[in-house]
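Below you'll find a set of structures to go through.
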Structure P
Amino acid sequence: MQEEKLSFEDLIDERPILDEDERVSKVAIIGAGVMGQGIAQSVANSGTEVLIVEKDIKCIDKAKISLSESIDNEIKRWGMTVSEKKAIFGRIIWATNFDKITDYNLVIESVPEVFDLKVQIFETIDKIADKESIFISNTSTLSLTKLAETTSRREKVIGLHFLNPVPKVPLVEVVKCLYTSNETVKTVKTFAKNIGKTPVEVYEYPGFVTTRAIVPLLNEAMYILLEGVATAKDIDTAMKLGYNFQYGPLEMADMMGLDEVLTWMETLWKTLGEPRYRACPILRKLVRERKLGKKTGEGFYNYDQHGNIIN
């Protein structure tokens, strides 16, 4: 029997009462973009209370709708149930300031890859959060050591590099900076396992493992398209069938967000100086035109309102 469909309003303020021993794993997430939403969904789905902080009500409302629609798509595919959706939203608290962060043991920063913005956030929450709270950055290319140096808790700063789409990708990179303590690493790896991820421990270095390895592939696929060797669809089909990829490189870039991919390339090009990270002109053109991939409905492909490629 199909479950009754819940209205969006039914989901907003239903929150469970947590036992005292569950409070150790309360998680705050700063930033409710695509990655922040995915992290929040994964954490809430594990039974953990989540606080999401965004800059204003408009951004919060947009994030709520986006997360709701994303889960609805999974429900249509029989990947989730309406009850699971209700439980996830019931564990999420939304806020436009950092006042409640004091009560949270893990604080995950998930804002755009702008170093000064991340520094500003770390400096601010360092004055508010409990002194034992662990600060986690979802950065994919920036220096965690430099971020840690802006806080009074250097040993409690660490990176968790999630991959998009977060709820579906079972991997997370646990990134140690120069100051990260073994105790912090142990705590964060346990947390990662508890939300259904396999933690891979890496040392701080531009791009870590996944970003550094995938960027040259994406870039080369873009050059192949630019040079007219094959169409976007045929390039992706060749890579999916030839190498058993779930997604082709151009579709993958669209999913990641072309502006994010360009930021990664520019950071790696600047820090490592190797030609394979120099962004393809076609990527720069699409970003200038604000054709950023799936999130804007157009990138290397066109997408319908449900995020499906339009043939």
Structure Q
Amino acid sequence: MKICVLSRNPRLYSTRRLIEAGVERGHEMRVIDPTRCYMNIASSKPSIHYDGRLLEGVDAVIPRIGASITFYGTAVVRQFEMMGVFPLNESVAISRSRDKLRSMQLLSRKGIGLPVTGFANSPKDTDDLLKIVGGAPTVVKLLEGTQGKGVVLAETKKAAESVIDAFRGLHANFLVQEFIKEAAGADLRCFVVGDKVVAAMKRQAPEGEFRSNLHRGGKAELVRISPVERATAAKASQILGLRVAGVDLVRSDRGPLVLEVNSSPGLEGIEKATEKDVAGMIIGYIEKNARAGRTRTRGTG
């Protein structure tokens, strides 16, 4: 098979591992920078050009779309879908996962456990918004933030009001979320491929920090997850329409709660913590499922 990895940096661990895993299985692998792709849309035969040449004969694409290029990156994936190329994650599913508010609304509708979350527009509603999520301490989270950026723990009501005012002053969209104290700065990253959790790790925030992201100094270790946690992660991925996802959960007194569903989860932390060949599992999934035109959305939605 000819498989393209849509990534801006071929040196990234995740990109390298996917290329290695594909080559080991005998596939023709290529890294494509999605921002360098340009498209012929108004044509009876949609096409993608890259570096002055027509991209032809591609069987599958693995989108590794960074948050900063979500709009253009999903447009490129959508064009591949229109050409009948199999996408590991479809454009619509990636867009859903990147919109924190939309994804939480979809998960809530299907009964997935979530931290109590508030969203408001008017400054007049700040006081009641904080009451809805149980008051301080509370988490204020930018809708566009990734890897723990734009996430603030406000330990008092005044601190929460100050952060909210600051975000509003920047015309930024944000959520106000219940702080799960019993999680003690830890969360679970469940890696879903297809309809199964194939690997899981526990991430622990460093002392004095509540964000457990590995990019922010968090420590990762192998963890055994419960059947309920496993089912929650798999269902969350399916609800958003993702074939591969990193689902972040926290353990609370009322069961597992989903914090986020990531459509381009990193491989380094999960592979090193679990010693599993997750990249190989992803390529194996493509081998079993990639067929020309096998895209649910067909570039729409």
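Below is a table of values for the structure above.
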item	result
Of the structures P, Q, the one that 21.2 was derived from, the read-out being mean count of other Cβ atoms within 10 Å over residues 61-68	Q
Comparison of P, Q - label where Rg/Rh (Cα atoms, Kirkwood Rh), for residues 53-100 alone is highest	P
For helix-only ellipticity at 222 nm (-39500 (n - 2.57) for each DSSP H run of 4 or more, over all residues; to 500) computed as -13500, the structure of P, Q it came from	P
Relative contact order in percent (Cα under 8 Å, 6 or more apart) from the coordinates reads 13; which among P, Q	P
Given 60, 54, 33 for Cα extents along the principal axes in Å, calculated: source structure among P, Q	P
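FYI, it's all coordinate maths here, none of it is from the lab. Just so it is clear, the structure is predicted and the values come from calculations on it, not from any experiment. Cβ atoms are built from the backbone, for glycine too; each structure is taken alone.
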